[in-house]
Each structure stands twice: as C-alpha cells, then as structure tokens.
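Listed next: structures, encoded as structure tokens.
FYI, it's all coordinate maths here, none of it is from the lab. All of these numbers come straight from a predicted model, not from anything done at the bench. Cβ atoms are built from the backbone, for glycine too; each structure is taken alone.
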Structure 1
Amino acid sequence: MIGAEGEQLGVMATRDAMAMAAEKDLDLVKIAPTAAPPVCKIMDYGKFRFEQQKKDKEARKNQKIVDTKEIRLSLNIDTNDFNTKVGHAKRFLKEGNKVKVSIRFRGREMAHTELGLEVMKRFAEVMAGEANIEKQPKLEGRSMQMFLAVPNSGK
C-alpha cells in the first residue's frame with residue numbers, strides 16, 4: 001500500500017485500504033496487480049487520467065512522421081528528366097522524408113533489367129552526398145525499387 005504523498009503504508013487488508021481512501025476522499029488504484037501482494041496507491045484517479053492524457057497529447061504533437069515519397073524513373077530516361085528527378089528527391093530528403101525510387105519495366109524491357117539497375121546505380125551515385133541507400137535496388141515483379149533515406153549525422 002502506498003499513500004497519497006508516496007509514503008509506504010505497508011501490507012493491509014483491502015477493506016482497510018478502501019476505508020482509508022474513502023476517508024481522504026480519493027480512489028484506491030491497483031498499480032501492480034500481478035505482484036505477490038498486489039500494490040495499490042491512494043490517488044485522485046480522474047486527475048491522474050487527465051495528466052496522462054495531457055502527456056500523451058504532448059508526445060504525439062512532438063513526434064515527427066516520416067513519409068515515403070516516390071520517384072518514378074524510366075529505363076531510357078533523358079538527362080534533363082533525370083536531373084529533375086534528382087532535384088525532387090533532394091527536396092524530399094531535405095523535408096525529412098524517405099524516397100522510394102522505382103523503375104517500371106514494360107513489355108520487352110523485362111529482358112533488359114540490367115539497364116534498369118544501371119539507371120538506379122547512377123541515381124544513387126548522384127545522391128551519394130545527400131542520401132544513404134536504405135534498401136538496395138531489387139527487382140519485384142515488373143518493377144525495380146530502391147529506398148533512400150537521410151544519412152544519420154551522429155545525433
């Protein structure tokens with residue numbers, strides 16, 4: 001049994017603890033119900049729940065949600081289009097998002113997946129300073145995918 005101010009009150013019967021809590025106009029709350037005698041505390045449960053909800057709301061407000069943005073390349077992408085896609089990827093990474101780079105193979109392009117791998121490697125080389133490869137290029141069905149993320153700066 002733990003008192004309202006956090007002091008140890010020792011082991012006691014449940015009805016005695018309930019009477020003590022009712023006398024102080026507070027609630028008797030089980031803190032560790034699985035313990036060998038269950039541990040209870042006298043507290044204002046409504047106030048406790050309010051404080052807990054406030055802490056949870058503050059924690060949710062401070063957490064950063066990382067989105068995954070997708071950049072789609074093609075097997076025979078032109079230089080200017082490639083540079084535009086690189087610029088988009090850099091912007092996404094600066095915003096704190098992860099980037100999924102994908103190439104979709106259509107028709108006979110499936111016979112030349114090694115060309116797609118070369119395009120992916122070239123993209124990764126250009127992004128080397130700003131991003132780490134989180135997941136290497138991998139062929140899944142008719143598309144090849146690679147994931148890039150912001151490098152950790154030792155924080």
Structure 2
Amino acid sequence: MNIETPPFYNEVHELALSLVNSQDQTKSYWRLYEKLRVVCENHAGSKSDHPFQWETLADFTLDDVAALEIYAKALEIAEILGLEQYSASIQLAMAERYLQLGKPDYALKFANLANETAKGTKDFDLRKEISEFLLEICETFNKAQLTNCRCA
C-alpha cells in the first residue's frame with residue numbers, strides 16, 4: 001500500500017458503510033461510531049496515523065463544531081504527509097460545516113483553500129465539487145455579506 005491508502009483502510013471503510021446504513025442517533029450508530037473513534041485513537045500519533053481515518057470520523061460526527069475539530073486534525077496530518085487530495089477534500093468538508101453553522105465567511109475561506117489545493121491534484125471530480133460549492137455559496141450570499149469574496 002502507498003501513503004495515500006492507510007493499512008487499515010478496509011476496516012474504516014467497512015465501519016463507514018455500516019454507519020451509512022444505520023440510522024442517526026440509534027444505539028447501532030453510536031456503537032459503530034465508537035468503534036471508528038477507537039480505530040482513530042489507536043493509530044493517533046503512530047506511523048500509521050492517516051487523514052483518512054480522521055476525515056471519516058469527522059464525516060460521521062453529528063455535532064458541527066466537534067466535527068470541525070476532527071477535520072482540523074485530519075488536515076494537519078494530510079499537510080504533514082503532503083497529501084493534497086486529502087487536504088482539499090478536508091478543506092471542502094470544513095467549508096460545508098462552516099456554512100451549516102451560518103458562518104459563510106469561514107465557509108468561503110475554506111472553499112477557496114480547497115480550490116487552490118485541489119489544483120495540484122488530478123481528482124477532477126473533487127475539483128468540480130469544490131467549484132460547484134463556490135458557485136453555490138457566492139450565489140446564496142451577495143458580496144456585501146462576504147468579506148474577501150473572489151466569486152465574481
């Protein structure tokens with residue numbers, strides 16, 4: 001396996017699929033979430049620590065503020081490892097969470113960071129998703145509501 005795919009990918013992927021298939025706020029969901037959190041903690045700070053695990057955990061964290069803290073951890077690891085695709089994906093997820101929290105300036109900031117980071121990747125689907133998010137946020141909020149708007 002290369003650095004972009006963690007050795008525990010299958011375990012995290014299976015937990016993520018199970019979480020998707022369970023219903024939010026059920027005992028089953030929280031049991032699976034806890035298993036995923038334990039996987040993350042077990043690899044934290046080790047040579048196998050990877051942004052994939054943390055991004056996945058944040059994706060399934062229902063509290064936006066708590067999710068942002070986990071995404072920040074994932075982003076730090078992605079940047080240390082030089083994994084631009086992970087960095088861009090995480091920055092976009094952070095932008096989406098900030099928008100959910102009613103903080104469009106932060107959402108725009110992270111979307112622009114994601115856009116710049118994604119330019120260094122060959123992931124055209126991710127680049128398209130980021131561009132669509134930028135268009136959406138700029139159409140939703142006028143320039144007077146956004147500082148540093150580069151949407152025009």
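I have 4, 13, 11, 12, 11, 10, 7, 6, 5, 5, 4, 4, 4, 4, 1, 1, 0 for P(r) over Cα pairs in 5 Å bins from 0, in percent, for residues 23-78 alone, calculated from one of the structures 1, 2. Which structure is it?
Values: 1: 4, 13, 11, 12, 11, 10, 7, 6, 5, 5, 4, 4, 4, 4, 1, 1, 0; 2: 4, 21, 30, 25, 13, 6, 1.
Matching structure: 1.
Among candidates 1, 2, the computation of helix-only ellipticity at 222 nm (-39500 (n - 2.57) for each DSSP H run of 4 or more, over all residues; to 500) that gave -23000 used structure 2.
Here distance in nm of label points 7 Å out along Cα→Cβ at positions 31 and 71 is compared for structures 1, 2. The highest value is that of 1. Where does the value 14, 26, 19, 11, 12, 10, 7, 0 come from, among 1, 2, when P(r) over Cα pairs in 10 Å bins from 0, in percent, for residues 39-118 alone is the thing being computed? Computing P(r) over Cα pairs in 10 Å bins from 0, in percent, for residues 39-118 alone on every structure in 1, 2 gives 14, 26, 19, 11, 12, 10, 7, 0 only for 1. Out of 1, 2, which structure matches 2.1 when distance in nm of label points 7 Å out along Cα→Cβ at positions 55 and 103 is calculated? Derived from the structure labelled 2.
With distance in nm of label points 7 Å out along Cα→Cβ at positions 111 and 127 computed per structure, which member of 1, 2 shows the largest figure? Mind showing how you got there, number by number?
On the way: 1: 3.0; 2: 1.9.
The structure with the largest value is 1.
From which structure (1, 2) was mean count of other Cβ atoms within 10 Å over residues 7-14 calculated, if the value obtained is 14.2? Going through each structure in turn, the value belongs to 2.
When percent of Cα pairs over 23 Å apart is computed across structures 1, 2, the figure 39 traces back to 2.
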